[in-house]
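Laboratory data are not the source of any read-out in this text; all were calculated from the coordinates shown. Every value quoted in this text rests on a predicted model; they were computed, and no experiment measured them. Cβ atoms are built from the backbone, for glycine too; each structure is taken alone.
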Structure I
């Protein structure tokens, strides 16, 4: 469960939102309805992340939904698919209606009960992140919602994690990130955060910085953080 060494218990925990608290699986049928293969959902999202990262690397920025729309056009063209624009937008819009993991509430409550501040940290917009949390009944447990829109740079740029720590009124070393994306964990580790990897979807990449914690569920990771 632990990585290399045992860090101090953080004062705040930031949760990645899309893919971590809110898995993408419910959108698979919408992706295949466009003609994409079953794995096309992950391929599209990865392409969007790639483009957001490439822009951030040179200091450029566009809202994540805009980047995802452009990436979807690319992926569909590569597959020689040309579905109606309405159906394309419906897939991207579906990100706003995702359901949270069943144990998200219990994980959030465990951290809050231990006096640890909760932060929602997303490449998505603040408004859509708040809506997701409200629909899932999690909004009252989260003290701060942070979007990359405020920094005009995408994760995994260090400026995003540093901004989130400032918004939570803690030092970067006093904040943890919970994420299901190795690239996000790697970025947070480089910025000095404690890192907790949710390994339900994929094994952790051997070429990236080792997470401090690993777990098979949000509840397991939350308890591991409380136990630090």
Structure II
């Protein structure tokens, strides 16, 4: 039987330690990125850098603006369901220990329903990477480990939300802490690099006055 002290440590102190580690690692990464040489546009501006940045971020919510999602709308739905599940799982790691009053039965059920598709999609993504030769060719061990670790994280969230027992919560938060220690060294860091890429590429295309064309089905 788990002691109340250990449950408290897993939900609070361990998470704070892991989050502090994550913050330090990304601060170092941000500093390293800021030290890289970055050639900027020298030609006269023909548009707005800000509009380019906004367009770059907004493209996620406009599947018709990219050829890949315009032709295969289901891939955009898959992307959305997977990342919504990830966002809810991350939110749970904050609300469960730091705002337990809002984690009522209906709220926990709603969170679990939103995470469930991400659990299934984790299996779909792993199966696709294992069975498609072109994906196997470019896959690295980190690709597989990242997919599996995220899937385990989603799976652990389900009993923590639905059962809400001390054991289920402790397992979930131990996995969460391990995940936070691992993330800065994995491809999962793309969620941070995406912010930099949106600013850099968006501002350049906006400055040049280049507006993406709406994809049309052939």
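From which structure (I, II) was relative contact order in percent (Cα under 8 Å, 6 or more apart) calculated, if the value obtained is 42?
II
Here Rg/Rh (Cα atoms, Kirkwood Rh) has been calculated and equals 1.03, so which of I, II was it run on?
II
Taking log10 I(q)/I(0) by the Debye sum over Cα atoms at q = 0.23, 0.28 Å⁻¹, for residues 137-208 alone from the coordinates of each of I, II, which one would give -1.08, -1.29?
Structure of origin is I.
Suppose you compute mean count of other Cβ atoms within 10 Å over residues 97-104 for every structure in I, II: which one lands on 11.5?
Of the structures listed, the value fits II.
-24000 is what came out when helix-only ellipticity at 222 nm (-39500 (n - 2.57) for each DSSP H run of 4 or more, over all residues; to 500) was calculated for one structure; which of I, II is it?
Working through the options, I get structure II.
Can you rank I, II by FRET efficiency 1/(1 + (r/R0)^6) of positions 105 and 193 (r between Cβ atoms, R0 = 25 Å, to 0.05) and just name the one with the largest value?
Structure I gives the largest value of FRET efficiency 1/(1 + (r/R0)^6) of positions 105 and 193 (r between Cβ atoms, R0 = 25 Å, to 0.05) among I, II.
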